[in-house]
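Take a look at these structures.
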Structure P
Amino acid sequence: MEILALLSTLLFFHSLLVLLCKVLAAWRHGECYLVDYVCFKPSEDRKLPTDVCGEIITRNPCLGVDEYRFLLKVIVGSGLGESTYGPRSIIEGREAHPSQSDALSEMDSCFHAVLDDLFRRVGPQLVPSAVDVLVVNVSMFSSAPSLAARIVHRHGLRENVAVYNLSGMGCSAGLVSVDLVRNVFKARRNRVALVVTSECITPNWYTGNRRSMMLGNCLFRSGGCAALLTNDPRLGRSSGKMRLLQLVRTHLGRDDAAHACAKQMEDEEGRHGFHLSRDLPTAAARAFFENLRELAPRILPVVEIARFLLASLRKNKQSDEFRCGVDMRTGVDHFCLHTGGKAVIEGVGSAMGLDEKHLEPARMTLHRFGNTSASSVWYVLGYIEAKKKLRKGQRVLMVTFGSGFKCNSCLWVVMRDMEDAGAWEDCIEEYPPKTMVNPFMDKYGWINEPNAEATVQMLKQCMARDSSLAKPPLTL
């Protein structure tokens, strides 16, 4: 009997040890490491300085003086600079009749550039055939074969690669893709995932005069990013730049106003574009606070949570003017905020109590690259890295917003000092600039003068004459 009891005890502890080993292995292989990432920098001929933007605006026959004044106000206050990028089809004057090949060309130029650069950077250790999972997110354009299939074909990924092609997820799609990869990693060990994020502007450029749909033309610009992720602990710890700690997703789709505040649609004349309603700021604020309510307890120190609770109690007992707020800086070192616009950055920064130092990366990214949709937070991360401010052990928070309406956030920890300049290499020394005054007001401020109507008519006549001269002669 004693031997039987001893064997039973040994069997119990052996089973417990096996269980603990399995739990430990699952935990180790459930991690998500960022190996490397590359942001897209289009060619110089795709830049949208003031003169080019002015030509694009004056080409639109639907616009009058009131629309010009509206656009001037929006552009001057947008926070965008002179060096953002757009699709060639729009710069070359084909925005009214974009083709499928124009859209595919815009996507291919981004995909090829970032993936070639990414695989060159990671070296022979991670070749395209080493990729187990591919996730591509482009919200407002879909092709057959899929955009993901084009990447598989061009870069020679394996036949058994798991491919996901996401669309319609808006500016928050990048973190949706990361969350998808994280869940795949929980089920499969030692995997390598490739996430490709971009947006297609070509078929979505609005050529009408509805103001809620003209806003997108002023903010959205060409961009994209590719990132390699892994849950292989050996690869992640030896080559990884960051490790994912938390990811929180919030979706307000059941609310009518939130669901409809940002959507792809046609105007009364059938012109295609992207609508941004007046309900957008309210939906964004609500989604952000719902997301923050779940995220903050996970990442903030106990002392800060206790301080916030005490401050909240004091607020209830005192006047309504007494303000209290959680200080996210106690648990986060760097903030990568979605560059949805100047007001978005300022609103999120104010809600989290951030100072100019923490908002600088998002402001400068908006100025240099504009709103590049789901890839914007990676450009912000690139700015912080190019400034050589990312040090081992620091924590980085990404916050994104997207149609639906969604707010997604994630927290990373830096695993080694990061100092690659990436897409910022040729201009990082110029930022922050001495002045961020938009030159549009100096060049087009005349639109606010009383006699602007006559000037606009003259411009339209000149544009029509130049357009007719550029056309080839008719042949009978």
Structure Q
Amino acid sequence: MLIDRKKRPASYGEVNFTIPSIHSFTLSNGLKIFFSEKNELPIVRVIFFVNSGSRFDPDNMKGLCNLLTMCIDEGAGNYNALQLADEFEMLGAQFSVSCDPDVSLISLQVLTENFIPALSLISDVITRPHFNDEDFRREKNKALVRLNQVKAEPDYVADVSFEYFLFGKNCPYAFPVLGTEQTIQNIQTGSVKNLYKTKFAPSNSAMIVVGSINQDSLLQQLELVFRNWNLKSPSDQTTLNVGTSSRKVFIINKPDSLQTEIRVGHLSSKRNEKDFFHKQIINLVLGGQFSSRLNLNLREKHGYTYGVHSRFHYFREAGSFEVSTSVDVENTSNALREIHSEIIKFKDGISKVELDFAKSSLTKNYPSNFETYRQIAANIFTRVLHNLPDNYFETYIEKIQSVDLEDINKITNEIFYPDELTTVLVGDGKKIFNQLNKKEFGEVMVFEFDDLFNEQ
């Protein structure tokens, strides 16, 4: 059968979309469980997280949380490191451990038929890690090697440098999850064990389960495997001292670099504050899609870059606005000028056409965020991490659609601070410095990356 390409395909009309149901429970030991049943495939997806991220690392041991997550699966329960890896592999399980500034995460995906033995293994990792000296030394060396690798990556250098200057050296969010060579060297096996005993407790953790499994059976198995896990965690007394945005330019010198990594932005509100839905629309128009103002300017009009993006980024206790791109070094000042110009112009608001397009894009793409087991689990994690309302997913489209032009332009004028834009440029320091008018973008300072985090 031939297809007539001259005719537009018929529309199937509006597709019905139902938000997955999410149920929450608390085990007898205090562990919070969030469960969503999904039966399209015989799969179970698990995210376990502990409120123990890199922002809790001591000043002289930055990288401690990351090193704990590297070591925690290097032997647990009755298995050494190789045996544990073999057990997960024989079950066909996807298993990973990581940390970010706010939490430590353990992720698992496995066929439903292998879920119970896989759950037993993950409970061993959570409740009975070995933390042997030999394994610790090996992982510590790997952490140092990884640190040296990423220091050669301009985008990594730009990202961590931007957060350092944006949040200020007195804020835990300013420091890279990986730590520094000096702080990693200070970490010993006992440091990891002490962090585990302090933070890895049921009352300080939560588990998200999405998949083809009966709810009652799941709770029964969870009670069974975690029945002996009763560690207590002290309440978090950490206070964050977030800095203030400043109109300054920080050049991170990478001699002979042909390109410049650019980061421009300022502090912003947290994820669970009322302007979030407005910011979703605003960002899409400014730099959140290919047809955004920034991309049409820097890529299509001037040809400075292959792509430029903006975002509102959210930690649990702080937020930021950021524009990121990479340009040829000779175009650094020109690209920076256009970025600043677009942000300044944005305070004048957006058009009705831009608003309608952004709302349509956000609402029509929203169902695709719940297609896979991984996506559903990740969305539940976001809701829990940022303490969003229980009906957040159900009301998202309604909240986006309710934003009108007057509201959006009022908020637009309030959330951007052109006079407080922090700029980080990673590239050939001499070539970049010679391009910049010292008064145009703020005071200009040049740093070597290796010296950056030793300024405490």
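Each value in this text was obtained by applying a stated rule to the coordinates, not by laboratory testing. Note that this is a predicted model, so its numbers are computed, not measured. Cβ atoms are built from the backbone, for glycine too; each structure is taken alone.
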Work out which structure the value 15.2 belongs to, where mean count of other Cβ atoms within 10 Å over residues 35-42 was derived from one of P, Q.
Q
Which of P, Q yields -14500 for helix-only ellipticity at 222 nm (-39500 (n - 2.57) for each DSSP H run of 4 or more, over all residues; to 500), as computed?
P
Comparing P, Q, where is distance in nm of label points 7 Å out along Cα→Cβ at positions 43 and 251 highest?
Q
Matching task: 23.9 is the computed value of mean count of other Cβ atoms within 10 Å over residues 259-266. Pick the structure from P, Q.
Q
Using P(r) over Cα pairs in 10 Å bins from 0, in percent, for residues 115-202 alone as the calculated read-out, with 16, 49, 32, 3 as its value, let me know the right label among P, Q.
P
